[in-house]
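The next part holds the structures, each set out as structure tokens.
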Structure P
Amino acid sequence: MKLTDEEVKAGDLPPDRLRDALRAFRDTGVVTLENAYPREFIAGVRAAYDAELGEFLAARGGLAAMEGKTFGKNHVGFFPHLRPPVADARIAAHPVAVRLLREILGADFQCSFFHTNTAFPDSGFQPVHRDSNHLFGTELGVAHPPASVVVNIPLCDFSVANGSTEYWPGTHLIVDTAAEDGKLLDERVKAFPSARMNVPMGGLVLRDLRVWHRGMPNPSPETRTMMAIVYARGWLAQKTVTVPQSTWDSWSEEARKVYRKNAVVPDAEHRPISWEELRGG
């Protein structure tokens, strides 16, 4: 779905367009909104992000030293600081995305995960996986309503040429595979048609965390980066995000509402959570 300039300005969709977007999400587990941002704005976000990622890698011995510590060969998962422009209100809580999330997750939803994924040239395949299992595993036998949604914001054009994410539409509704059976998904997906997350720079994608997907090799000479911001129902969300005071002060009321249950801290005390902390290491 390509947003019109009027829809972006209003931060909302007309009833028929809202219905179509929600139907696509519920049927496939994924909906794409093109033209959500000006390309020049995303270019500025990308420049700031690349600088911070470069500092992050340099402090850890470079990309080669990250082998086996993140998401596969030449593929880095990274928590940035919540500072503009990387954490601009339009990134943290895009108004049209918020409108859809309110319908999908309920008015009490909140952000619980502010992350990024970067595939460098010559990155490899990820295993097919889901980011979250069904809340009750295989016990119910039917899929429950969405509980967590990731908003991916590409910081460049995503296409087959640079290894756009592959996903299997509708697999968020499959409940006969337990979380520990994830290694079997590489075989199971051979029976299902897949799609690619081909999104022009300036777009964003909402994806149910239960959708089967994988990162693909990046055969291009340029890095491929996307934001990965997770929103969950209020009773489920973990408080893994802290917001520096200056960022909070710069945000819209809508963005503050989405992050209202997370801690606002003095700028000097803000630091992103690490994967080691999340894993209890």
Structure Q
Amino acid sequence: MSAAPLLSVRDLKKAFPVKTGLFQRIWKTAVDGVTFDIPEGKTLALVGESGSGKTTVGLMVLDLLAPTGGEVRYRGEPVNGRRGAAWLAFRREMQVVFQDPYSSLNARMTVGEILTEGMGIHRIGSGAAERLENARALLEKVGLPVAALERYPHEFSGGQRQRIAIARALSVRPRFIVCDEPTSALDVSVQSQVLNLLRKLQREEGLTYLFITHNLGVVEYMADEVCVMERGRIVERGDVERIFDAPQEAYTRRLLGSIPSLNPERRRIRAAE
């Protein structure tokens, strides 16, 4: 008998009101009946073109957007409706790395302040000195110098900022991370470095990922299982090898065809040295 999944999504739906006149509106469906499970320590990739609904699913998983229907369960308990201490405990367990490292970090805070802010909220560490020591360890873990603590986000490159964003997510010791297009704003050479870092952290920390992306090349490198979304629905799902070797849907085949420099003999993204 297999263990219960860490995250379970069932028949998830989301519709948004759209104004059509002065006193009229219609409802536009963004997510329509999405269902999937993610076992602990694994990565599920939610892949699709812009507008497919994948980011909306991610926001509902994070409890940053209320669903119209269906439910999200984490460790068997409903995500929606948590309040007070229960919501704070959930927020510590589940973190997010956003697409744009230029806008996701507070430009007015030093890296040290960014990394210790969440520790203070969740009462991690006995005081400021211990939290600062934790921040130093986090920087080393993501491959940045300790001297970065005193600097501001604008002083770093895009890849370095994303490493800071990853360190911030790790600062509260989560078990689950939603990665929403975490490399799409980066140069290709930097993308592979960040992806390698995320895989390394998953092995070392036992993390579980929901990886949202439009790039199936990234999916093949990162994911254990893939759900392909089109117009709010999952149109194809399976393990990575099955999706890449025998895609059933024309939409999936089109996404595969859009991957630059896809080598049939060796499709895995080359790991950065």
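Every number in this text was worked out from the coordinates using simple rules, so none of it is lab data. Keep in mind that what you see is a predicted model, and the values were worked out from it rather than measured. Cβ atoms are built from the backbone, for glycine too; each structure is taken alone.
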Could you tell me which structure in P, Q was used to calculate helix-only ellipticity at 222 nm (-39500 (n - 2.57) for each DSSP H run of 4 or more, over all residues; to 500) as -10500? Q
Taking distance in nm of label points 7 Å out along Cα→Cβ at positions 52 and 132 as the criterion, which structure among P, Q has the greatest value? Q
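Work out mean count of other Cβ atoms within 10 Å over residues 60-67 for each of structures P, Q, then name the structure with the largest result. Intermediate values should be presented prior to the final figure.
Working: P: 12.2; Q: 18.6.
Comparing P, Q by mean count of other Cβ atoms within 10 Å over residues 60-67, the maximum is at Q.
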For which of the structures P, Q does the calculation of Rg/Rh (Cα atoms, Kirkwood Rh) return 0.98? Q
